[in-house]
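The following blocks contain the structures, represented as structure tokens.
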Structure I
Amino acid sequence: MADRRLENKIALVTGAARGIGEGIARAFVAEGATVIVSDIRDAEGERVAASLGGAARYARLDVRREEDWARVVEEVMREHGRMDVLVNNAGITGFEDAGPDGAPPAHDPEHATLDAWHAVLATNLDGVFLGCRAAIGAMRRNAGAAKGRGSIVNMSSRSG
């Protein structure tokens, strides 16, 4: 069997309840990592974590909320003593939900509301900033051979 490149690594993946984030979580587990599957879609996130067995668990994390980052990162540090990898994958397009009146989504600048635009920015920009800040602080406290080290992967897409 080939060496597993993430053997014994602890990884937090945001937006991991479906799509690319789910694929990343699955690939990381296959490479030997323990993965914290995080999202705001609880049922889907729990399903993904359960399907990965003991190598994963689900943690609710709204990337827009500073207190969620503090809670989840502290849980990771308490459970594992370190965080080796953060994948900032969560993102939205603004097309996810039309308003109750069928209002156009946020990427239609002519008709989008400022609140809808702010939701996109809070998730796609503030979420990455908050994640990096929380992860850097945790990685500086890493124990053992990982002391002061870690990797952060920031995903970006026109589609959220």
Structure II
Amino acid sequence: MSLNGKMSKIVNVAGTGTSGSGLEQFSGPWGIFVDNNFTLYVADSGNNRIQRFQLGENIGATIAGNGTPNDLMLNNPTDIILDLDGNLFIAGNDNSRIIRVIHDAYHCVVGCNRNSTSPSEKLNKSYAVRFDSRGNLFVADECNHRIQKFTLATNSCGNSN
């Protein structure tokens, strides 16, 4: 779209327009993220998976959730984002947690302990995730009616936990 509000070209980059579970289909895509290589990541909420589409490809690869060997069970993923190191962060709406995926390994980084007595550690339908320029993670916590900021810990090797 130009600054005067006129559309120059519309291109379908992913999805067939028909709901389904094929690698070229979605069932309720919610969050999207495009990295510096123009790789498209899609939170395919209804299929409980994250799809990755390389530039120019219309058939995706499931990288998290249903159909992956890492056994990561997603329940209504709503948003995804990559950090500066290329780690994938997933907001799981019905899981009420934030998951980090590095290669085929994953672990929970926010909302992990459902028995926690700290209200700030309990998410209730995490909806969206974003990073600021300092690497702080912001989470839209839908049913707790708040936005939370989390500072991810860094270990002695310089890796975040």
Structure III
Amino acid sequence: MSTSGDAVVLDASVAVKWFKKGERLEDEALALKDRVFGSGVKALTSEWLLLEVVRAMVKAGLPVGKVAEAYLILREMGRLGFMEAVPVGEVLDLAKDAMMELPLYASDSVYLATSIKRGASLVTDDRHLLRADVVEYGRSRGVEVLGLRELPQFG
């Protein structure tokens, strides 16, 4: 699955399902969260994930208190070592390269670059990142881009 053992890079399309009920593939996302909290998988992400989850929840009209709670939980996951938020500056050049070759949004290119930099599979439910050209781009650089349904069971 990845060159970093059971490490995966998560994007906001996965993490938002932890807090927003009724989402597509919610059960798969919650099972992955349980694996992260059970230390069965190391979660990596971009530091932008926190703000993207906030934006998605606000856009969906969720109560401010629930949005603030989700933000604090994600921050605490990082502080406690359950999820590492990789600084954007660490992957800027790789993200720029991906954007120049693929038609991706900046945030999507940052998640892909984080995956490549850390040698870990990218897990997403974002249709832009699951396109064949993006999957092939990742594969040619040694990483898999996986949808939540494709995620293998971890040890």
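Where a number appears in this text, it was derived from the coordinates with a stated rule and is not lab data. What you see is a predicted model, and the numbers here were worked out from it, not measured in a lab.
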Candidates I, II, III; helix-only ellipticity at 222 nm (-39500 (n - 2.57) for each DSSP H run of 4 or more, over all residues; to 500) computed = -11500; producing structure is I
Across I, II, III, percent of Cα pairs over 17 Å apart, for residues 44-83 alone reaches its greatest value in structure I
Working back from 22 (relative contact order in percent (Cα under 8 Å, 6 or more apart), computed), options I, II, III, answer is structure I
